[in-house]
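Asker: Next come the structures, one after another.
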Structure P
Amino acid sequence: MRQVIVRYKVKPDRAQENERLVRAVYDELEHSAPAGLRYATFKLEDGISFVHLASIETDDGHNPLRDVDAFKRFQANFGERQDEPAVTTELREIGSYRLFDK
């Protein structure tokens with residue numbers, strides 16, 4: 001199992017586009033329901049900073065998100081939307097309480 005957090009800022013005039021692309025990823029995830037993935041995205045108070053949390057729980061370590069067409073579209077012009085580069089950090093869980101439970 002692997003947990004990752006990704007944080008980045010987009011250009012102010014691209015924030016709505018970024019949010020629309022993120023929502024499309026979740027729409028597709030609802031339909032495809034890939035096993036071995038827990039995923040959440042948050043927009044911070046400034047309206048231009050985004051945080052993605054992912055828990056990859058596949059036996060072979062493959063990230064199912066990479067197979068989602070909407071995620072591929074999200075990544076296609078990501079660099080053009082960015083105002084600050086994305087920072088990806090591997091997490092080591094110490095504890096959690098129903099973080100991804102619904």
Structure Q
Amino acid sequence: MRMLMNILIPHEEFNDAVTEGTAGETLKRILDDAKPEAVYFTESQGQRGAVMVVDVKEPSQIPALSEPWFLAFNADVEFRVAMTPKDLAKAGLDVLAKKWG
């Protein structure tokens with residue numbers, strides 16, 4: 001299942017990693033391990049953030065995707081199900097509308 005990971009990275013932990021020269025290598029290790037479809041670094045709530053698109057085949061994969069962010073940067077991580085237009089087309093909205101509309 002395609003999911004969006006929203007990652008919020010606190011200033012202090014990331015600043016420490018930057019000044020220690022470990023931020024880039026840590027990010028590389030996390031991304032190499034997660035193998036995201038895409039990753040975008042951005043601002044979120046005034047802090048550093050990232051959005052990753054990942055394929056989660058079963059719930060037991062969640063810790064392997066989130067723990068590196070928790071442990072390395074004390075980050076907050078949220079997961080959201082994401083659908084492509086093709087996925088939405090398979091949802092049967094017309095059938096749901098007849099049943100619930």
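Just so you know, all these numbers are worked out from the coordinates, no wet-lab data involved. Model, not experiment: these values are computed from the prediction. Cβ atoms are built from the backbone, for glycine too; each structure is taken alone.
Asker: Suppose helix-only ellipticity at 222 nm (-39500 (n - 2.57) for each DSSP H run of 4 or more, over all residues; to 500) works out to -8500; of P, Q, which structure was it derived from? List each step's numbers first, then the result.
Answerer: Values: P: -8500; Q: -13500.
Going label by label, the one that fits is P.
Asker: A value of 0.8 was computed for distance in nm of label points 7 Å out along Cα→Cβ at positions 51 and 91; which of P, Q is the source structure? If you can, show how the numbers build up before the last one.
Answerer: Working: P: 0.8; Q: 1.7.
Derived from P, not from the others.
Asker: With FRET efficiency 1/(1 + (r/R0)^6) of positions 19 and 83 (r between Cβ atoms, R0 = 41 Å, to 0.05) derived from the coordinates and found to be 1.00, which of P, Q does the value describe? Mind showing how you got there, number by number?
Answerer: Numbers: P: 1.00; Q: 0.50.
Structure of origin is P.
Asker: Of the structures labelled P, Q, which one yields 42 when relative contact order in percent (Cα under 8 Å, 6 or more apart) is computed from its coordinates?
Answerer: Structure Q accounts for this read-out.
Asker: Figure out for me which of the structures P, Q the number 0.96 belongs to, where Rg/Rh (Cα atoms, Kirkwood Rh) was derived from the coordinates.
Answerer: Corresponding structure: P.
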